[in-house]
Every structure is written in C-alpha cells, then in structure tokens.
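See the structures that follow.
None of the figures in this text is laboratory data; all of them are computed from the coordinates on show. These figures come from a predicted structure and were not determined experimentally. Cβ atoms are built from the backbone, for glycine too; each structure is taken alone.
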Structure P
Amino acid sequence: MSANTETQSNSLDTIKWIVAIALLAAAVLGNYYYGQSVSVLYRAVGVVLLIVAAGVLAGLTDKGRQFREFAKESRKEIRRVVWPTRQEASQTTMIVVIATAIISLILWAMDAILVRIVGFFTGLEF
C-alpha cells in the first residue's frame, strides 16, 4: 500500500514539474510572441503571474517542500551567527591589505633577483 502511494506521489510530482516548466516556457514564449502587439505592462503582469504560478506549483512537490524546509532552517541558522562589529571588520580588512602588500613586495623582490640571476647565466641583460 505504501509503495503504491509513493508511486502516485512521484507521478503527480512529475506532472507538477512538467506543468511548472510548461508555465515558464509559456511566459518566455508569450513575452516573445506578443512583444510588439501588447503593452509592456500587460506582458510584465502576465509573465509575473505565470512565474508565480510555476513557483507555487513547484513548491507543492516533495522537492519543493524539502527546499522550503531547508530555507527555514537556513534562516534559523543565520540568526545564530555572531556577526563581527564594524571595528572588527575594519581591523581584519587592514590586516589582509597589509599582509597582501608585504607578500607582493617579497614576490617582486624575488622576481627581480631571479631575473638578474638568469640574466647573468644566460648573458642576456633585462
């Protein structure tokens, strides 16, 4: 009995996904087809309504429910994050900028030395 119910649910989800994709295709094709003959306002309203309908239909599938649950859990997790203060962010940024400048100067010096060494051994002056 459970396997039969699951099969029906999967087939209904497949149909829902097909209809949702068809709605999105209708939005794109309708906007293209009526590009010159219908007002931009009416086309925009039609596209928005079709996209919303496709989103609602996709949200009614198992994957849509899983996505909504994931989004809710993500929002809860974001609230738990301890964000740095403005001063901490500024100090960390300055440390990164200074470290980058120091490393770039070291690499520039190493490059200059290696160019001189290679020039000495090959007889080419750069």
Structure Q
Amino acid sequence: MEAVAKLRNNPSSPRKTRLVVDLIRGKKIGDALAILKFHKKESAGKLEKLLLSAINNWEQKNNLKADEGHELYVKSVSVDQGATMKRFLPAPQGRAYRLRKRSNHITLTVDSKVPVEFQSAAETESAD
C-alpha cells in the first residue's frame, strides 16, 4: 500500500526543485533521506521533511513500523508549477524590470516492495 504527502505553495522555482527531486526518485527511503540531509540546495530540507511525513503517513495507514523490513522506497515524486507572484524592480531611465517569484507544488508517494497483509485494529489487539 502506498502513502502520499503533498507540499503546496513551496516558495522555490520548480526548475530548481526538480534538480533535487531527480536524485531521490526510485531510491530506498534510507538512501533518499541521506541524500536530502547532506544536499546543499534549499529544497532538500523541505523535501526531507516531506519524505518523513510520507513515511509517517504510510505507518499510520498500515499500522506498521517502516523499519521492520518492509523495504519502503520513493515510488514517485512530481513537482508542478504553483502560483507566480509578479513584482517590479526599478530600472534605469524610468523603466522597470519584471520579477517573477515562482512557487511549486510537490507530491511524494512512498510504497513498499514487500506486500503488506492488512490487519484491522481488532485483529492486532487480539494478537497481543
């Protein structure tokens, strides 16, 4: 079973964020977290937090721990363009330069390579 985490209106350009996203797509979560922790781009910190959120969503959805041999990996990551704020910068001779402050939306999906048997909360309590 897969779990999804979304980050909306991230104040970074989609082009810069895609450079970091391409490094973690398809990797195991341990490898992806290590890459994001030591990468120097600003988007890496936000992606690390988003990946931890997706892992937590997977744990809550399946009522299991991620580190118990389920081989979680980053199934898909997409970066879409968000809203663009338009500003002006003063230029010589009474002109103005247009500034576009771009943002993006990130959707990250985590899945398990090992099939997960679904157990309801009642079955889990009775097994203990």
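Structures P, Q were shown, and distance in nm of label points 7 Å out along Cα→Cβ at positions 63 and 95 at 4.2 was computed from P.
When Rg/Rh (Cα atoms, Kirkwood Rh) is calculated for each of structures P, Q, structure P comes out greatest.
With distance in nm of label points 7 Å out along Cα→Cβ at positions 87 and 103 computed per structure, which member of P, Q shows the largest figure? Don't skip to the answer; put the middle values down first.
Numbers: P: 2.8; Q: 1.4.
Sorting by distance in nm of label points 7 Å out along Cα→Cβ at positions 87 and 103 in descending order puts P first.
Among candidates P, Q, the computation of relative contact order in percent (Cα under 8 Å, 6 or more apart) that gave 38 used structure Q. One of P, Q was used to compute Cα extents along the principal axes in Å, for residues 15-54 alone, and the result was 23, 17, 17. Which label is that? The read-out was computed on structure Q.
Suppose you compute helix-only ellipticity at 222 nm (-39500 (n - 2.57) for each DSSP H run of 4 or more, over all residues; to 500) for every structure in P, Q: which one lands on -12000? Only structure Q yields this read-out.
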